[in-house]
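Below: a set of structures, written as structure tokens.
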Structure 1
Amino acid sequence: MNQSRRFLPSVSALMCFEAVARLGTATRAAAELSLTQSAVSRQLKTLEAQLGAPLLARHGRRLSLTPKGETYVREVRDILQKLTQASIRVRTEAGGGPLNLSILPAFGMHWLAPRLSGFARQHPEVTVNLSTRLAPFDFRGAPFDAAIHFGRRDWPGVGYLPLMPETVVAVCAPSLVPAPLTNPRDVLGFDLMHLDTRPRGWARWLQALDIEEPLPPGMIFDQFATMAQAAIHGLGIALLPTFFADPYLKGGQLVLASPHTTQSIGSYFLVWPLERSESPALTSFRTWLCHQTDT
């Protein structure tokens, strides 16, 4: 730029001018900008002296825009907005960008999604993209930076961040079991629903309560969501994670078939490929996720 710098105001002066034009007084502008009223007034006088034109008409403590001020403030707002957007882009490229995350449907919908707005507020520079996968995959051939994994530490070539163990409850429609069964063995008199990725879920639940008996036949589902809907319609008793079952229990669509809870066969983890360089977006997400599991 070959223009004389004497016509180039400071950003501070422009921010003070824009705030006063919008709020009407130097006092309100000072409060918004965390400055003193005298500091705002000095910035305005310096700006007008630099431009050689009055931008504000003073009516006691009230300030109004002159015709030149009206024209100038529109330009200033556009410039400040573009400067803000440029700064965000620089920050995004340096410390953020997209984070492509593979999630499990139930955990992603009922535990992760309600918390993601907090991450977005803390890290506007990161865009989290979610996609569902039900089983481990090879990161080398998949477009993901990280994944939510359930089970044990049996995914090769990844790092692990433990999130939470899965605690399950036996639930059913109110019409099927009006009151919780005091003897957990009594669930064997009902159709039991199974998740295909937890084939021994019921067996482990019963074993934890010192019950070793053959299981009755039951429907098999690939997701908790469809199993929960089948339970709501009275098709049997389902084992659901507590974080998934709670909304249905609070809403009255499901009730506890048994008061007993047991820890399930695995835990939830965030996993990421160790052979890749870790992106700033993943670092920010993992750090944030650590604090979520502490609460």
Structure 2
Amino acid sequence: MSATIMKRRAILVLSLLWGFSAFGQETSPSSLQALLPKLPGWCLTETPRIFSPGSLFEYINGAAENYLSYGFQELVVGDFKKDESAASLTVEIYDMGEETRAFGIYSSERYPESRFLDIGGQGYLEEGTLNFFVGGYYVKLLCFDCGDEAEAVLKSAAEQVETKASVETEQPPLLRLFPREGLVANSEKFILQNVLGFGFLHHGYLADYRIQGQEFELFVIQGSSSQDAQDMLTQYLESQRKAGQSPQAMSQGYLVRDRYSHNIFLALSGTLILGVMRIPDGNEGLGEKYLQRLVESAAR
């Protein structure tokens, strides 16, 4: 083989390798790049970085598994620098595929005591950080060395991304089933898989409650059909029997005593499994009361 041919092949291999940086991100164009903001006085420091499910670990190693569990599809990262300043801004836009999954990953990282904003489906602001979801996107903005301008810069960038996404967004409709009384505001979460720690339970909505010093949780699990919901409930009850529990039939559903979640109340309603858990012995009436409220909400 001639030296010229060998050289050409070496150049070809290098060009393919440079399609990925040393950190594994893809550099081919992505439609997500069009969502990055353009702020006066700010410019990109490098070509936006693109990550796929296979390379996400290279960017957020410890947290990647959580994003992948929600069906993560693609991430674009834009690093910005302000002219003649030490200030920098990083914009991360995660494509989660659809709105409910975007809410899910967002809800897994927010705290009920955060400072919430009316942007996209919802957002929250912390020191130097603004996170929100819009459509199927989860957006995270981080401002470094921005001083007193941090909040204004973050809000301006977030508003641009929201405008470019151009999609009406709201929190999942099934969250409306949760009764308002005792609900810990902004504690609602969506879990795509392994709901309550069981691999056969999927598409679960959970919310924290606090009333008269008692803390407990409500959940709604959405089956793809009535039969799917029935199958999930049957599997759950059977798993409890195998664990040595004896689910008790009630007029409204079932009562299960679980060593981790205390008393659990469950009922089937069409495609939904409705439930109340972490009810201690002696407060069973509270569990029955809130299960009844869930059943009534689902029937409307």
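When you work out Rg/Rh (Cα atoms, Kirkwood Rh) for each of the structures 1, 2, which one comes out largest? Write out the running numbers ahead of the final one.
On the way: 1: 1.24; 2: 1.09.
Biggest value here belongs to 1.
Upon calculation of distance in nm of label points 7 Å out along Cα→Cβ at positions 80 and 120 from the atomic coordinates, which of the structures 1, 2 produces 2.6? Label of the source structure: 1.
For structures 1, 2, which has the highest computed value of distance in nm of label points 7 Å out along Cα→Cβ at positions 48 and 64? Provide the component values of the computation, followed by the final result.
On the way: 1: 1.5; 2: 2.1.
Biggest value here belongs to 2.
Hey, log10 I(q)/I(0) by the Debye sum over Cα atoms at q = 0.14 Å⁻¹, for residues 232-279 alone derived from one of 1, 2 reads -0.29; which structure?
Details: 1: -0.53; 2: -0.29.
Going label by label, the one that fits is 2.
Each of the structures 1, 2 was assessed by FRET efficiency 1/(1 + (r/R0)^6) of positions 152 and 224 (r between Cβ atoms, R0 = 30 Å, to 0.05); the largest value belongs to 1.
Computing helix-only ellipticity at 222 nm (-39500 (n - 2.57) for each DSSP H run of 4 or more, over all residues; to 500) across structures 1, 2 gives -8500 for structure 2. With FRET efficiency 1/(1 + (r/R0)^6) of positions 104 and 144 (r between Cβ atoms, R0 = 25 Å, to 0.05) computed over the structures 1, 2, the top value is the one for 1, the highest of the group.
One of 1, 2 was used to compute relative contact order in percent (Cα under 8 Å, 6 or more apart), and the result was 11. Which label is that? Walk me through the numbers on the way to the answer.
Details: 1: 21; 2: 11.
Answer by label: 2.
When volume of the Cα convex hull per residue in Å³, for residues 112-159 alone is calculated, the result is 69; to which of the structures 1, 2 does this value belong? Clearly, the read-out refers to 2.
Laboratory data are not the source of any read-out in this text; all were calculated from the coordinates shown. Note that the structure is predicted; figures quoted are calculated from it, not measured. Cβ atoms are built from the backbone, for glycine too; each structure is taken alone.
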